[in-house]
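Structures for review follow.
Just so you know, all these numbers are worked out from the coordinates, no wet-lab data involved. No experiment lies behind these values; they were computed from the predicted model shown. Cβ atoms are built from the backbone, for glycine too; each structure is taken alone.
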Structure I
Amino acid sequence: MGLRKGQRELVEQYRGGYCAIPAIPGGGKTHCLSLWAAEMIANGLHKPGKILIVTYMNSAVNNFKQRIASELKNRGIISGKDYFVSTIHGLCLQIIKEKPDLVITNEEFEIIDGVSKIHLISSSIDEWKRHNEKKFRLYIDDSNLNANKISDTYKNWQDKLCNIMLSAIGDFKCRGINSKEAMERCRGLGEDSILSWASEIYEIYDKKLKIGGFLDFDDMLYNAKKMLKEDQLLLEKYQKKYSFVCEDEAQDSNLIQSEILDLISNGNLLRVGDSNQAICGSFSNSDFTLFKNFCDNPSTTVYKITQSSRNTVDIINLANYFVKYVRESHPVAECRDSLLAQFIEPVGEDDSRPNPKIDKYGIKAGIFTSWEDEARSVVVKAQEMIRKYPGKTIAILVPTSWRMNVVLNFLEARKIPYELLDNTSGEKNKTIRKLGRIIDFIAQPESGLKFYDMMNECFLLDSYDSESADEEQNEEKKTVGQRVILCEFLKLYPVEKLLYPIGGEIERVDIPKDLLASDIWSDFTEKLELVRELLEFPSTIVEKLILFISEKLGFEREERAIAQKVAGDVRYLMSQDPHWKLADLALELLSPKNIFNFFAGIVWDLKGYEPKPGVVTLATYHKSKGLEWDIVFLTSLTSTDFPVSLDDKFIGEYWFLKEEYKNPQAIVKADLEKLLDGKSTGNSIVRSKIETISERARLLYVGITRAKEYLFLTSFETNRGKKNETLASKYILEFRKYIEASKHN
């Protein structure tokens, strides 16, 4: 079966009990877990129940399903009844639907999406603030704020509170504490306690959820665990249903998820993960120590996957050097356990999938004079690599979303094809923008500008998947030719004459004869006919118009799903507000933060993301997890984004708050542990800094291990010695010394 160390032991030996698989990046954990499941099913070892695999991303769910189905097919078995793959929230939803009346009075409950959740918590804070304005202002340092800045600061503080409150509420739910219990426990805290605020806002938020018939993701876990603990028959049903429970990405698990899976597994629990890739703790209630402790449990069998063929040996050596540096030489002693002594080994020369090899040392590091200078240099180098290696995949990784815009502008200025990995751009919102452009034109068909935007974005910039360079060039030529025709027509004729010409035919104006004689002309007129059909469809029934557009434009499966969601939501929106018009819908669809993006992101996540050669992937370090590229640029390795010492600047600290309150998230976390566990964790700010340093070290490790062949590490320094200085992270200084030494060996 082509199995390596650790993989072989899992597939051939694991047949029950507690089992942990610590797996290094690129170790093929999905491959071997799928093989194990297929092996168990093929030999009937999974009976009497099924195998349950729980993972985090919808795309990972599909990946597991396809791999297991393929492995079973190779063994002559066509069946999907012996295994179930789900996200943890999908599993909890299945449990809740067994007895929804125990959870919420309205059985037709909905799972609230991310956008609606932010709106709900924001309105809850507004309601709380009406009676607690003094508390709200308590943390703000307004000594240096003028009248103009005060209102902006208040808004900024409220925006920050949304995430702080959601995190605190999530922590309460993760501990099995409902809103009333939270209020009771926090009753003795002072008015300056932000944890006390959280308990009060939790109660308001919880009421709003119930009134709307909503559950959020934390509710799903909370209620699923509650039902399993209180209903013995329900628990036994799930223990019989699933003979084996497998948890993928176990390093990102949280307490309540671990408890749910442990309950269902009835002792047959397999967990797969990599503690060195635990990077979600700063924005979720995940706890990477849970997987570490599970591995250390004497009753757990451990099979380690340490070999990887993803990276060149040079990149593997750099990743291992970084682990060793952090563990042995990190300036903050408390951070030396942030990475485990888990080192990557290259595969043997006789392996069927060997490590990539290149003809020179493929790692470089550079420090620039500003973020703009760094971003420009990275884009220039990326363009050079595209020309030099047209068949290779490339990624530029940034630590935060707000840094993306500068890189994006340089990519667009140089006309470099790119794909953004987020829910509001790139392929994920292309369908919504197409619908928006067409609806925008139909709402105002006399507008030449709206007509041009629609034609340009929906009809003249179609993407073509062709292996032939000549075909791609012909399609590009056709698009350019049609744009010439469109521009010439709009100079001489109004839109109505284009769509409804005298005599039923478009008069030939001064278009170059070679264009008129080619199939470009006939293809263009066919598209105009399609636009006429769209205009003639009754626009009074908007949801049917949207579905008609998706049919006429030949939307693929994912695009049709998005169109159906838009149509359904529009029906609801228009019933709520009879004054809503086509122009309002177009405005919403074309907004970068429209209400449909969240669903579109889920749809495209189900499909999964596959990097394309010649197209630069622009993503955050967090979004890159689980992916790989031939060439990777790791940017902004500054002391702010990747702090190393306690004196570095930290992103979680807010400049507009008083000194003792600058990191409210850390205060909430420390107060919660003191309240619930009775233990004092010392200085909460220092502890938060240690946790941030540790998690950012793991994030950098994830970034390094995304690169298969070439790795570029960059940073910048500016305003040295001033209050607003930005310095290069100590990590990149260490990397530069290591690279110089390695190149000469």
Structure II
Amino acid sequence: MPDLLIELFSEEIPARMQTKAAEDLRARLTEALVEAGLTYAGAAAFSTPRRLALTVQGLTGQSPTTREERKGPRVDAPEKAIEGFLRGAGLTREQLEIRDEKKGQVYFATITKPGRPAAEIVAEELDRIIRNFPWPKSMRWGAGSLRWVRPLHSILCILTDEAGEVKVVDLDVDGIRAGNSTEGHRFMGAGRFAVTSFDDYRTKLRRAHVILEAEERAQHIWQEASNQAFASGLELVEDSGLLAEVAGLVEWPVVLMGRIDEAFLGLPPEVLQTSMKEHQKFFSVKNPKTGRIERFVTVANVETADQGATILAGNQKVLAARLSDAKFFWENDLRTVQAQGLEGMGAGLAHVTFHNKLGSQADRIARIAALAREIAPHVGADADLAEQAAKVAKADLQSAMVGEFPELQGLMGRYYAAAAGLPAEVAAACQEHYSPLGPGDAVPSAPVSVAVALADKIDTLTGFWAIDEKPTGSKDPYALRRAALGVDRLVVHGQLSVKLLDVLTGSFNRVGIAISETASQNKQKLGGINISGGAFQVLPEVDGRRVDARAVNLLSFLHDRLKVHLKDDGIRHDVIDACLAMEGNDDLTLLVKRATALADFLKTDDGENLLQGFKRANNILTQAEAKDGVEYSYGADVKFAETDEEKALFAALATAEPAIAIALKSEDFAGAMGAIAALRAPIDAFFTAVQVNAESQVIRRNRLNLLSSIRHICLQAADLTRIEG
């Protein structure tokens, strides 16, 4: 059984594309080989800046001969139908077999497909894959029609059998003929060389200064950089994304550490780190005692006689120019803050449009400030500080530093707020109000930060809801799903008691005013939105409150995001639905407590068995009510109980109902579930010993009313009818 080795050698492949391209090559070729009838023992793909490589071990030498039987038309079928069957089968009429069936004589074809050599199959499939490779971007060069991410120079494609005999696969792709040779490092290699197997290929590449495995290159870079930093009493700043990218830029990594000029050490460490990463692909090295970034690590792709001194000198010169720009931005921004304050820095946001239907960034900041003040008491924040923080939280968007490095927004706001002498809570909120940015991002816990973060996300959601720019399918251009998940996580993580329908309704009112004012200023009608600015859309009262219809719709969207989040935490969707059906579901903290308690309860034997007892009671009751045309909810009387089990159930229900009510009032959902669990045994005993549909109509009605008591009491904790199973 031969081993297959493929290498596609080209000009430099962008680092971000290499890993996926190697995996695409492996997946597409192995799937094609299997579909063609070949099997293999294992496969592995590799990438470097100039090559994609694939090894397939234990490949069968030939596909098996196959026999396929096809049923055709009847013998007396129209001639055209028979001819079509013959064309599809590739046979003549003499090669068909006639068999007797119930509806008459029918033609059958036996199609034999002889096996094919592995080399022939590999050549055919690899040619197709190369010509249709899924690069995000590709190019043509010269006079050929082939497209590749960068000009493709050579193809290595060999089959090596167990005896070590090498066969070059006969393949020609747009004039590039497959061979058994490749070349090593662009500068330190010694020309092309032939290989006989994957092990030979990997060994000779290393001699030619090419490390084939991306993981090994990354590990070497990290280990060498860490060692050099440690030797200087410093610490390498971890950056897995940069490490993966740099490992895709070099075939023979040479790690060099340089110094940052003293003039730039006063810059915020995040500025230094971002500038070096984005512009130079440098790793940052910090002093663990001071937290300052003092040195950098660069990775060259070539060894030099002066041990990299010339490379470092050039890099330090370019870095100094970059950091001079950063220093200028920093000092200029500080002068602006000191002269005008942080609100002065952000004054220009009045001329920056947030959305043509929602006004400017300054309009939005005013809405967020009012909403943050409203939310503050619910999160334990000082209302004045929350409003102050909201007014300056986005001021750094007007800074020169954020203009150069947008990824530093928020963080620079914190520095500028501190420089302006604002309270620490305000400075923290400038940075943290953007969080959480995703499912894995940290959730702020400082009350002022939470108030501003919630206000920011809720204004975004209500604004785009009001102008009917909701997410559709996979499209979510304004990241509203992320904003909704952010609201969910802020509330649940902080265990905040917030009635979201009230907050959303207030926000919709403010947004409506903004829409009206913007429409008036622009003198244009808003598509799909009333010119009055999406005024209050009245709904019947919800839990005794007057709310906006759009707030109810948006709350449903928040619930959907929360369901996804809780599902990741192991809470089933039907459990969440059972809790969403209860009153007060706009208090997400309460909702999650209820769902968690119910999920834990249903994992127990008591919970599982009680659920079955409840469903049995509900089914019997529902059927009887439908049949009789009445509702059995007027209370059962223990004086009509005939059996001990029936009397015991009356007693258990009488004990459980007040205990459940007390637990629910104090939001002790675990206690409520415990009280419900006490009903399991008497309900089981009741159904074992008692026939509900007794001959006596008085007894039957009393027992149905007893089942109604079971349903009523159990439904106080959650809508168990929504639980599956």
Structure III
Amino acid sequence: MTDFLLELRSEEIPARMQAGARAELEKLFRAQLSSAGLETGELTVWSTPRRLALIAKDLPEATAAVSEELKGPRSSAPPQALEGFLRKTGLRQDQLEDRDGVWFAVIDKPGRATAEVLAEAIPAIVRGFAWPKSMRWGKESASSESLRWVRPLSGIVAIFGDELVPCEIGGIASGFATRGHRFHCPGEITIGSAADYAEKLRACHVIVDHEERQAIIRDGAAKAAADAGLSLVEDEGLVIENAGLTEWPVPLLGRFDEAFLEVPPEVIQLTARVNQKYFVVNGADGKLANGFVCTANIDAKDGGAEIVAGNRKVLAARLSDARFFWEQDQKKTLAQHAEKLANITFHEKLGTVADKVERVAKLARWLVEQNIVAPAKAGAAGGLRSDEGEASLAAPAFAGATAELADQAELAARLAKADLVTEMVGEFPELQGLMGGYYARAEGLPDAVADAIRDHYKPVGQGDDVPTAPVTVAVALADKLDTLGAFWAIDEKPTGSKDPFALRRAAISVQALILTNELRLGLISVLDKVTRAGGVAMKNALDAVVVRKMQAVAADGISSTAATGLVGVGLKKFGNYSEQFDARAHDLLDFFADRLKVQQREAGVRHDLIDAVFALGGEDDLVRLLARVKALQAFMAAEDGTNLLAGYKRAANILKQADISVAPAKAGAAGDRAPNTTAPAFAGATDVDRALLAALDTAEPAASAAVVDERFTDAMAALASLRAPIDAFFDGVMVNDPDEAVRAYRLGLLSRFTGAVHGVADFSKIEG
């Protein structure tokens, strides 16, 4: 068994492409050898800015001989069919085997030398490599058939054992020679085998193992900061990027002017990270300090003093720009910045960002005024709602707090998008929201308003912090609900894997806000409100298009016929407008149900139980729904739940065969085509019948009352009391009794049983 080394050397490979390139090289190598009948075992793939390297351990010296059997035409087939088969196999007729009137060809393929397989595989790998971006170079680049690579390919090392694997691609022939560090060891290095590859490069200031370089940067940057009494702000993405930019990494600590610390720390960190690939550091107080760690690619004789000085100058220029943006943006209030939002299109069918802001502001205020998002009472344990019931909500002090919260929520919503037109966010879009919060605080706006502006995009995804401050919750919820309602109104819903407006993420964020803060709202009424607002926005945008078209007609003197055609184009672009959005609101609720199942899957909540509660209809309070689902899940995990489900399914099947609807029944009703089972006596009733009836008389109202009071565990306990009577019923009587009256009575009992169960959840949706 022999080791194989492949190195593909080129000009600098972008750091962001190196991880993908390593995976691609391994995939292509395995595929090429597998197609030749060679199984690959342990593979090691490394990358530096100037090379991709692969070492394959313990490859056999040759492939095994194989015998391939091909089925041909029948021996009675026309001669032309046989001739074609012979051409395909390259055999003569006397070399074929006749098996039960069918020709078979057995082709023995001898083994091939592994070196020969590798010589063919390397060019195929290079030409088949999928880079996100690639280029052609040299005179040959005039042809579209010329070699493409991420950067000009300059060398190939291919050694099997200690023998060269000869191959050539794009005029570049394989050899034993590679090159070391561009500055420390620019000459050629002769590689003897895979065994000495990494150490020979190390001796020439190239650490070929990317993970080793990452560890050097991670540990070295932390040590450089600690030696100066500072702590490194960890950034694993920056570690990986710096490792992809260097072959001999040397972390160095530098300082910048303390005056720049007046700029928000996130701006300094982003400037250092994005523009210069520097780490930032914190002082002993945990706040951002005037230090940075850069990663040099050489071992400088002066210890890196000149490198640090040069990097300090470059960073100072970048920070000067950031400070200029910071100062310029503060020359206007957020309200003045917000005026420019009228010039930014949110969506062609929904108008401008200013239009969206107006909708969000009204919705945020409404959420507060409806006590959906309400202030906690002074001294309360926490949360967004009072814990003393509706009477406390009407108290004068609390009413005043609600009015103040409504004002703050509306103000924050009107200013939340203003930073989109600032210089700082124009330079760093990642800072939207965050900069608005800083500008609001610098302007002297209340902290609650500044915090809401800063955090109204949260939660951005799974695992992100969920706001709990009332003003922030109101604005964040209004912003996301408006987005969902508006895009549902114009029928721009996610399809398959496509979700260009991130509506799935918005729905999950809305649910996180509701569940984390235990907001009690009926989603249907809210979704109806936002879809209708979206419909009005679409109508207004359409009206604006028509007005612009007509103005163009008047200005250009176009005929009325042509004008009608132009307006028609605008109408077609928007589709048919309708003011009936109720169906869209219910469709959006179904979308929420799907997202809830996704969101709760990680928490271990069964999707079928969510369906079972949603299927009842009218349950659009997510807090109540999830409490109901969790109580149901606990019930179904117990023996009583499992047995009751089996009894329900048996009852439902019997009712289905009798053509009786399995649906919730009103108290005292027996169900379709059945007598009143609450009658005090029935001549054909047995003790088993009466026991089930008595259990239903007790359990049904108890479960209903518990559901109304949101005591869902008690509701499940009430259902559990039906388990023994229903089991005894099925064991002790024949439902389809020959006596029609008895049969109808017992079907009525089953109908009432399923109705009682349906009062808690639709058991037909439960799996098992």
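The greatest value of distance in nm of label points 7 Å out along Cα→Cβ at positions 324 and 660 among structures I, II, III is that of III. Tell me which structure, out of I, II, III, gives 18.2 once Kirkwood radius over Cα pairs in Å, for residues 276-459 alone is calculated. Matching structure: II.
With Kirkwood radius over Cα pairs in Å computed per structure, which member of I, II, III shows the largest figure? Show your work: numbers first, answer last.
Values: I: 28.9; II: 32.9; III: 33.7.
Across I, II, III, Kirkwood radius over Cα pairs in Å peaks for III.
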